[in-house]
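**Q** In structure tokens below, several structures.
Read the figures in this text as sums done on the coordinates, not as results from a lab. Treat the numbers as computed from the prediction; the structure is a model and nothing was measured. Cβ atoms are built from the backbone, for glycine too; each structure is taken alone.
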Structure P
Amino acid sequence: MSSSTPNLKFLLDENVRIELSRFLVSQGFDVKLSQKGSSDAYVASLSLKEKRILVTNDEDFSGYTHDTVFSVVLLKIPQSDPKALLVSFGRLISEYAEFSGKLVVVFPSAWKDFPLPKKSGSSKTRYG
């Protein structure tokens, strides 16, 4: 993906560091913050309705299906290291293009992607 034409839209869960929101906005991305106390189901439905990539630290979202959430980026980076978060996420958005229907698990030095199950009732996605 070219950083000169950002067209990705993000929805940051309440548990994501504000530094990531600031970084994404500075790069020209459309960013929305979920309201504190919103249910997981509501956050997922907003992601689907607005075609936003849900960024979260909440592993519960790894079990959602493509008919309930647009895309999930699960952060597996220590909350105490915002620099690692920004570096890893910057690398992800510069190198990864197709988020729709995917669970992307982001680690400090790499990421893994998995297809979200198609329908509710499917087996949970496993990652390692």
Structure Q
Amino acid sequence: MRQPHNQVSMPINLREFCCEHVSVSEVGDGFQVLFEKTPGCEEGYVLVQRHFEFPDGGKCYLETDDQEFCGHFRFRGAQLSRNRFQMVFGIRPVREITVFFKTTDSAYAEVQRVLQIMIPEIRLT
């Protein structure tokens, strides 16, 4: 696609995950959501964490099986629907992860609650 002359094209790295297992943890001021291909699997996972005991500049810790997508990031955008979580983060390159997942209604409600705490600007669709 051709960019208008006043926009800068930025490189973007994309990853997609299909996860059968989702878990949520909350300990003190720390929160996490873990999406896994299968429970305990070392590949095909996405971990999002945030701890509020110290100022963090709005950054979450993100971990996947790909080192290019790991670290502390402020999300440029995040969107959650019943079976999909999408996040955009990083600068040069911009990175995007989409997680397709299956879970129960009660587990989804907990995922939504915790992601809204960690990422207040998340868009629910």
Structure R
Amino acid sequence: MKHTLKLSGLEAVEVTPNSNFVNIGERTNVTGSAKFLKLIKEDKFDEALEVALDQVRGGAQVIDVNMDEGMLDSQTAMVKYLNLMASEPEIAAIPVMVDSSKWEVIEAGLKCLQGKGIVNSISMK
């Protein structure tokens, strides 16, 4: 039996036990990047999109997106950002990791994906 993980944006990505490394771009995370947080808080989503594009051009095979920050409407920010990502062909080609501890943010984010993504940081509360 062949064990693989199949993900996709507009293009397929297959991860097998023989895959050496999957490069996940994590700069589109408001809790991990002060620059990205500032852009999102200032409603500069077009500039924030450049953060994802830079990661893709730098070799990211998956883009992690997290909008969990107390002063943000995380669900609205996630939907707006993922929809912008989907409109940029270079970014839309790769899978997305919806990263949130809030179920409603994860659910809203998954509805925006064009392929098969990943869920990260889910809380079982």
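**Q** Cα extents along the principal axes in Å, for residues 62-101 alone computed as 33, 21, 8: which structure among P, Q, R?
**A** The read-out was computed on structure P.
**Q** Of the structures labelled P, Q, R, which one yields -3500 when helix-only ellipticity at 222 nm (-39500 (n - 2.57) for each DSSP H run of 4 or more, over all residues; to 500) is computed from its coordinates?
**A** Matching structure: Q.
**Q** Of the structures labelled P, Q, R, one was used to calculate Cα extents along the principal axes in Å, giving 47, 36, 22. Name it.
**A** The value was obtained from structure R.
**Q** I have 12.5 for mean count of other Cβ atoms within 10 Å over residues 54-61, calculated from one of the structures P, Q, R. Which structure is it?
**A** Q
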